[in-house]
1. To test your reading of the models, identify which of I, II gives 2.4 for distance in nm of label points 7 Å out along Cα→Cβ at positions 38 and 174 when calculated.
2. Who wins on mean count of other Cβ atoms within 10 Å over residues 62-69 among I, II, i.e. which is largest?
3. For mean count of other Cβ atoms within 10 Å over residues 30-37, which of the structures I, II scores highest?
4. Have a look at I, II and say which one yields 19 for relative contact order in percent (Cα under 8 Å, 6 or more apart), as calculated.
5. Suppose distance in nm of label points 7 Å out along Cα→Cβ at positions 46 and 78 works out to 1.7; of I, II, which structure was it derived from?
Structure I
Amino acid sequence: MDLRGARILVPGATGEIGSALAARLHALGARTALAGRDREALTRVSTACEHAPARTFDAWDADSCAKTVDWAAAELGGLDGVVVCVGVAAFGPAGEVEDAVSEHLMAVNALAPMAFLRAAGDRLPEGGVLAAVTGIVAEAAPARMADYAAAKAALATWLTSVRRERRRQGVTVLEINLPHMDTGFAGRAVVGQAPPLPRGLPVSEAVDVIVRALREGARRVCPGSGAALEVVR
C-alpha cells in the first residue's frame, strides 16, 4: 500500500499504539479517521493529526463499530484500510474470572475488531488492507490469562480465515501479533494483577514495523528469533 493519500480508519486511536500509529500515518501523508472511547484523548490525537476526523464508539456494541466504518468512509470519501488497535487485558485463574469479565474480554479483543473489519471488507479496493492487533498471548496461552488469551486467539483465527477469503479481491489481511509492549497496558487490566513481565518493546519500534508491513502488503507482524519484530509476507 502506498501510504501517501491512503484513507485509513484507526479504531483504538487513543491507546499508546493506536495514537502513535495514527500520528505516524499522518506524517507519512495518509488521510486518517480516528475512533476511540475517550473523547478528550481523541480530541488530542485529532489535533496532533491536523484535526483529522474523530468519533467515539462503544466496543460492546457491534453496530456502533459498523457505523463508525460508515462514518469514516463518508468523511474520507472511501476507505483503503482499517487498522484496529483496541484491546484490554485481565489476569487471574480461569476459575476465578467472572462470566461478565470473560464476555467483556471477548467483546473488546475479538468481537469489536471483527465488526470493524467485517463492515469495511466490501468497501476496500484492490490493494486495501484489513489489520488488527492480536498478541503473543494468542499463541503462548500463559497461565492466569486464559480468557484474555482465548479472545486474542479467536481474533487471530478469524483473521487467518478472512485472509483466505479476501485473497481473490486483492485485499491484504494483516495480523499484528505483538509481544509485551512498553505501554502500561498490563497495568490497566479490568481485573487481576499482571505477573512479573520483561521489559516491553518500545512503541516506536512496533510502529516502525507496522508501517513497513502495511507498505509491503504483509500478512503478519510477529516476534522474530531475537528481540526484534519480523514482517512475514
Structure II
Amino acid sequence: MDMYTILVVDDDADIRSGIEIYLRNEGYAVVQAENGEEALALLATTEVHLIILDVMMPKLDGIQATFKIRAERNIPIIMLSAKVEEADQILGLSVGADDYMTKPFRPLELLARVKSQLRRYMTLGTYAVENNAATIDVGDLSINVETKQCFVSGNEVKLTPLEFQILTLLMQHPGRVYPIDAIYEAVWQEPAYNAANIVAVHIRKIREKVEANPKNPQYVKVVWGVGYKIEQP
C-alpha cells in the first residue's frame, strides 16, 4: 500500500500512542500532536493525508481546530469524543469533520474508518470518472473530478471530501432522486444506520457553499420523505 501519513491529535499521550501502534502495524506513518495548536503547526510543515482529532483538548479544542483546518484544507478528519449525544455528533460534522467516533472505541473499527476515508480522499471523483466525464456542469454549478474543485459562476468554493462526493453523486444524474440511505451507502461505503441526520448536515453545508440562498436552494433540492436531487435550473 502507499505510505500515507496520519496526524493523531489528543491530549492523552496513552491514547495517541495506542492509536499509533495500530496505525503503524497497518503500514501508515504517524505524527502526533497533543492539542489543536500543535496540530496546526504540524500541518504547516508536514504532508498529512488524514487527521484523527479529539474534541476536548486544552488551548485549541477539536471543534475550533477543525474549523481552522477546513478554512485551508480538505484533509479527511475523523473526530473522537467522549460525548455521545447526537447533537455533539451533528456539531462535529457541521464544522467539517468527515466521521465521528465516541470513546471508548474499538481500534479495529477506527482502522476500518481510516481506510475508508483514505480511499475516498485519494480517489475522489470515482463516480464521474467511471462515466468518462472530468467535468460536470449543471447551470452555473460545475465540478472537476480530476482537480477535485467546485465552481459556482466561475468562482471556486471549497468542499470537504464527503461534500464533494455527495455533490458529484447527485450531479451525475440531474433530476434523479437519491434516497438518503442510498446516498449514505454510496458515499460512506457502509450500511446506512440512522443516516438521515448525518446526510442532512452535509447537504446543509453544501447548500451554504453553492447556493445563493441556502433556505431556498436552486440546485440541491429535498424530496420530502424520499431523499435529495440536483435540479437543472
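1. Working: I: 2.4; II: 5.0.
Derived from the structure labelled I.
2. Values: I: 18.8; II: 21.4.
Comparing I, II, the top value of mean count of other Cβ atoms within 10 Å over residues 62-69 belongs to II.
3. Details: I: 24.9; II: 19.4.
Ranking I, II on mean count of other Cβ atoms within 10 Å over residues 30-37, first place is I.
4. Numbers: I: 19; II: 13.
Going label by label, the one that fits is I.
5. Working: I: 2.5; II: 1.7.
Corresponding structure: II.
Read-outs throughout are calculated quantities, based only on the coordinates presented, and are distinct from any laboratory measurement. The structure displayed is predicted, hence computed values, not measured ones. Cβ atoms are built from the backbone, for glycine too; each structure is taken alone.
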